[in-house]
Structure I
């Protein structure tokens, strides 16, 4: 087992991103530290049979991952830095007879990208290496540009220069988030209901990763809506069970999953791994007498659609209404779950002026006769030196700054 050092560019919520990394790599993480901006370094030890690519491609909270090629002195001059980059590009050039596409990204490094690119091109032209610098506009590349220009292949290379207090790190991208594909799975599917809230596919992926299911295992989404979590579960080759209270949701999930299976799944029988029925979540235990799921993964209910920030009294009413659904649901859920199975759900967080009103996990557990424990999904060791930690807090809250209702990812286990 050989340990390698990687850089990860985290998504918009570093707490969620590091929680997902912790779930996906777990004991494989040898060491970790925050570097600069949204860049974390992880040293990961994998067996030869363990595919890093498979682990990376399922990450919903990571924008990009790069393998560290070398570390250089902090005071290295630009000429020697460029020579190091040229050396890595030369290695790629031996794998392809075509023009090489090169991307260059800098983090906390203030030398002009354009000047670096021009010098690289000049040096390698003299060595008869034909290349194109993709970004000559002094801006780091986004995922669309990286994928479109085939920079993570034998026809290209995406170089990352990270300047820390102690050193310069040179890293080659090995993964980037495919935002176009996420968009297709979200906006391109046949049925989409903006009024009922739209769980982003990447958040569904994150939640499934935190559930830590193995290929072929069963999970249930008892508030399946339009089927987003079921879609992502099918792509990960899980046995997917879904239910909801309305005919509209059942129809939407069924159509969306049929669409996904037709376009994404190589196995023509993949759709047989989907089981959907109309059912009140309060009676989740009646889904089927033989169902024993390894997890529940669900958005749950966030309350009615809101066009403006609710008053405190209205937010409290919504929370009481949700509590009336969740108490019987959590009472009955263990009856269709394996022992020690996880329940991964999102609970609503309402924004009222400068404050937040949170659906209380502790209050819920007081009302349930079954014995649940709250599972801590945050690895403090991965995030403890992140400079903005005090301002964002140790909670897995997902959402944009302009959203009225945020989602807090919560993990519980029946004891």
Structure II
């Protein structure tokens, strides 16, 4: 990569040349993953475009923390006319985030002796995929899985495996109203980071959606069981019309969930490390069509609830868990989607506070008129807070069906979400 060009300064003045830049892209903050990916270094060229030899008197990185020279450089480097001098730069991000540093080169040229180049890079976390075909990390009910056969009536009460599509070349599907209370549970094992077992880490949770599907569950029930004991449930329309084969739906619009490194949970046990479940909730599917006032086409035997892979995308480490560790605190203010939604007669709103703050949660109608304050400037300690709204206004009167908005205010942080009340 030709990053730095040493040339004679043009006569006649004019603006200085732009500072060249080198972008490393996304590089893992995990040492072992970074080494396996082998994408953490770039070689740049210092090119001498003059007619004579140029001495590079000093070469340095301004910060020299995550961007580093691969080897020590000589104190005095001579670059012949028309030749290059290669410099390898390694990028070692130690946390998730964006980084920048400046390469500074001083030459023996009388004019334009200072040359600079910018380095950019993103430190990213690990991504973990748990597929339905992973027998160690999944639990499937009913357990008797059969090959997909649309003509086999007996197979409609079981999970059927269809090959040729899905993350790992297959996926599960079951007839919504015939398979009954079917479920799939994914138990990811979060690898230890730099030898620290038990650390907690935040992940976004994504679910694979079948491409161009029109006969999937419109209301599949996914639940994330966090290592903190918190449980979040989401209803997802699995009809992926317009999605590509590798598309994901992120639960909670990329809400962060707490998992623990160093192991995986098992069926029937409480969440120690964190896990995700899918349930075939026929009652939720029936409510979906009833709320829309349309025919329940999912009762057709050719409508399926589907299970494929889940993807965990690391967002940020939370804290180390020692033997005497206490409550795991959120890393940012978050306002969760109310549950259930749509709702009748009440719903729950969850708030995450990374530190103590004056908290207000206010309900508005679709015209922006204030309905009620669930909490009004009350000081809350860091942690999680759940609030219940019983669909009543500030005078205690029941409100009508429709769209409502709820707004979180906390120390300058403001976030608004929408919910639907159906009588």
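Taking 3.9 as the value of distance in nm of label points 7 Å out along Cα→Cβ at positions 107 and 363 derived from one of the structures shown (I, II), identify that structure.
This figure was derived from I.
Looking at structures I, II, which one was helix-only ellipticity at 222 nm (-39500 (n - 2.57) for each DSSP H run of 4 or more, over all residues; to 500) calculated from, given that it came out as -1000?
Checking each candidate, the match is II.
To which of I, II does the computed value 6.0 (distance in nm of label points 7 Å out along Cα→Cβ at positions 59 and 347) belong?
II
Given 0.65 as the derived value for FRET efficiency 1/(1 + (r/R0)^6) of positions 163 and 235 (r between Cβ atoms, R0 = 41 Å, to 0.05), which of the supplied structures I, II does it correspond to?
I
Taking Kirkwood radius over Cα pairs in Å as the criterion, which structure among I, II has the greatest value?
Of structures I, II, the maximum of Kirkwood radius over Cα pairs in Å occurs in II.
We did not get these values from a lab; they are worked out from the coordinates using the rules stated. Here the structure is a predicted model, which is why all the values come from computation and not from measurement. Cβ atoms are built from the backbone, for glycine too; each structure is taken alone.
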